[in-house]
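Only the coordinates and a few stated rules stand behind these numbers; no lab work does. Owing to the predicted nature of the structure, the values given are computational and were not obtained by experimental measurement. Cβ atoms are built from the backbone, for glycine too; each structure is taken alone.
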Structure P
Amino acid sequence: MHFGRSDPAEEKEKESALLECLNAHEDRIEHLYLIGDVFDGYIEYNHLVPKGFVRLQAQLVKWTDRGIPVTYLLGNHDAWHQDYFQRELGVRLVPEACTVTHHGHRLHLTHGDAHASTHPLFSWVRPLLKSATAIRLYRSLLPADFGLSLARQVSHLLHDESPDPSVVEALRTYARDHLRRHDAEVVLMGHSHVPSLHQWPDGLYVNTGNWYEDRTFGRLDEDRMRLSRWNGSRTLDIEAAEM
């Protein structure tokens, strides 16, 4: 979603569309996975969190209070969560990756930045993003407004306007290699911003694409994995593969 990336009117429209889509699937949802970069830049402090997008947070609370699990895999733009989402919203936070089973099918989920980032700055930025010492110093030494503003500026530097074909290919290569080496049936990622579905004899790779432009997402049913798009009033399947 990269919430916070654009002007307020566009952000409000993006959030509203997401809520409409979630509400449309509410009676059939069993588990919601957010595959990273929900926010374009997010830093949580000990006593402060970035303001905005409370309607989405309210939706997540409503679902978790009803017993619908929500899992949030952190991306490269929103890695600095602490415990607010987990404590207040009931959302499980996953720093890197997870392998889960639904409808008898094993899925491996990860944002994807660890496997396909080609930006020249990212080779040294990512270790800092994951360093507990660097995160603690950043939060302690910089005032919150300045720290968040700086993080968002860096986020924009790392955010290419057009999809990088080398990233798209690297994610697909990682997915196929993982399917060959492990017992997962599906590898699901984001990061490239390009929605895609590839099926090989070893299994299936799905990339959810991006919400802020394409309104795309993935859905797993009992016997089918779908790559779908929200058209503003209903869900349309782009591609589907039998499991």
Structure Q
Amino acid sequence: MRTFFQTACAIALASTFLSAGYAAAETVDVATDATFPPFESIDANGKLVGFDIELMEAICKAAELDCNIIAAAWEGMFPSLVEGKYDALISQLTVTEKRRKTFAFSDIYDHPIFRFAAKKNANLEITPDGVAGKIIAVQTGTPMDAYVTAHMPKATIKRYDSGSAPFLDLANGRADLVLGYQAQIVESFLKKEEGKNFELTGPEMTGKDAKEFGEGVAIAINKKNTKLLEDINRGLAKVREDGTLKALMSKYFGK
């Protein structure tokens, strides 16, 4: 039977591990939704590839962290971060007021542009009335989902767990529009054979145009892991300063 002293010591030790967060583990487990090229996807050899993957690897190297990047289901990543199954998430995560209530975020590393894609010469007016009765495809639980839900109530919204699935339905005529990151639309759809008959349409939009698009993109971290947040920000600052971030932007998006 444990004595009071033994129990108190055990509680104190457990508290130390909890406050240290990831420090008690050998690796930092980082989850990503690998259905969102060119940011994150799985290549023909089963390897995780993409802008966010290379950026996370560079951040971990700069911060001297041993990171294990894991492909995970989009909807399951967020509760798993809260539960402690993962230490961080990188998946083009936009920072919003709602998300800040649950997660900690690194410094912002990009400000994406959001855009609609539709069939060429569809001549759709991107307004609430202009898309009335049209089918808009989005990934569920994303800023794109939040935006069309709030601003386009007369449209039919089709939601998908995968970041790539909306484009399949657009290409096959089961959707009239897709709302997504402009870079994703261009690099993973319009430049491919299946996207040759489609185009960007409507205005370029950022968080300045609608709150649903957030403040920018960052890495999500469990709020208890304050040390990990500091380390990731330190690594991010280094890759920003040494030109690695800029080089990755140029490699993937030509900017």
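Matching task: 1.13 is the computed value of Cα Rg over 2.2 N^0.38 Å. Pick the structure from P, Q. Here the read-out was taken from Q.
Assign the value 18.5, calculated as mean count of other Cβ atoms within 10 Å over residues 29-36, to the correct structure from P, Q. That value comes from structure P. Kindly point out which one of P, Q the value 28 was derived from, the read-out being relative contact order in percent (Cα under 8 Å, 6 or more apart). Structure Q accounts for this read-out. Looking at structures P, Q, which one was distance in nm of label points 7 Å out along Cα→Cβ at positions 109 and 141 calculated from, given that it came out as 3.6? Derived from P, not from the others.
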